[in-house]
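What follows is a group of structures, each given as structure tokens.
Just so it is clear, none of the values below were taken in a lab; they were calculated from the coordinates. If you're wondering where the values come from, they're calculated on a predicted model, not measured in any experiment. Cβ atoms are built from the backbone, for glycine too; each structure is taken alone.
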Structure 1
Amino acid sequence: MPQMIFVNLPTRDLDAITSFWSKLGYSFNPQFTDDNAACLVISDTIFAMLLTEPRFKDFTKKEIADAAVSTEVILCLSADSREKVDELADAALAAGGTPANDPQDYGFMYGRSFQDPDNHLWEVMWMDEEAARKAMAEGR
């Protein structure tokens, strides 16, 4: 069985965040979705558990970071092309996300970023792996 990852993220509004990701074309696993959580399916092995803040607190003794003023994690999704980066980033902004940083364009690597409605920071990145290997070998 391939290794999987489940990223747990707090949300203040479960309906708003599930609506946001649905508008981007993602689905949710109903087996792990209820009134307190939604299991966002990113790929066959990558999931984001979007948890109401009270449910998220069940898993930690620490305070929940306010993503509007601090960053604890930056999540990065790969894309198959530069065009797919733009499609997902543009869809996120149209669905209620906000811009996070300026686009990054290194020729062999291109990315954009956005904040979801809970202010979690997401990046979308495309990379030409062969060109990236060459650039790294040349010290660029």
Structure 2
Amino acid sequence: MDYARTITLDLPYEDAVGRVKDAFAEQGFGTLTEIDVTATLQNKLGERMEPYLILGMCNPGLAHRALGVEREIGLLLPCNVVVRAGDGHTVVQALDPGVMVEVPGRDELAPVADEAGRLIQAALDTLTTSAPAK
């Protein structure tokens, strides 16, 4: 299973991060956490890498519905969105919510995963259609 939905933006990383947050917010997702992987690896290990941010996004209504089916599903909620610098562009990746149906084998989660998938795709589509060229 391909577990990521990926787009590439012709935007500098610094500009893309705000646009990603805004696009997901328009679809009902809030940014709960931000993990600066680049800074963490530099500070803890002395390792360097390209700008890489993990955004913990959450749509409360969808999360509530999924947790009503299975409490352990919090481990798989489609909340992580990665924004990372590429060669002159920015890569944005979101977890495919189908994972939360396939991993636990709970078909009752399919309607939630389908709706989450539509909202995530709408956010990604907004980014690809509204991002100005460099």
Structure 3
Amino acid sequence: MQTEYTSQAWFTIGEAAMESGITAKMIRHYEQVGLLPEAHRTEAGYRLYNQKDLHVLRFIRHARDLGFSLSHIQELLALWQNKNRPSREVKKLAQAHLQALNAKIAELNAMKSELERLVHCCKGDARPDCPILDGLAD
């Protein structure tokens, strides 16, 4: 490692993956799309990450766990890193995502109800008549 990197704790990409819960492949992807700053490099070209980078990776992982898209995560990161931002901007983004999740839940519940109805109508016996296939054909 270069001597400039010895003054703080540095993590390899594998260590950063373990610490953040994000795969090395996704860490490289997040760098490539600009969610994470380009990693520091050793003389041999190995990526190195510091505690700040790990904090950003954990932020990204948590936002992904909540279903935010990469573009929304980019906006959230910018807001998070801007200490002068009004919280209403963050809330607006979160509320929009919550509305989208609620719409998706409603859509999934409607799909589930229809499929339950079709399954209930099918006797599942040896006869060729099948209300499930008939329902899909309608």
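Some notes on this structure:
- helix-only ellipticity at 222 nm (-39500 (n - 2.57) for each DSSP H run of 4 or more, over all residues; to 500) derived as -13500 - corresponding label from 1, 2, 3: 2
- With distance in nm of label points 7 Å out along Cα→Cβ at positions 72 and 112 derived as 2.0, matching label from 1, 2, 3: 3
- Each of 1, 2, 3 could give mean projected area of the Cα convex hull in nm², but the derived value 13.8 comes from 3.
- Computed 22 for relative contact order in percent (Cα under 8 Å, 6 or more apart) - originating structure among 1, 2, 3: 1
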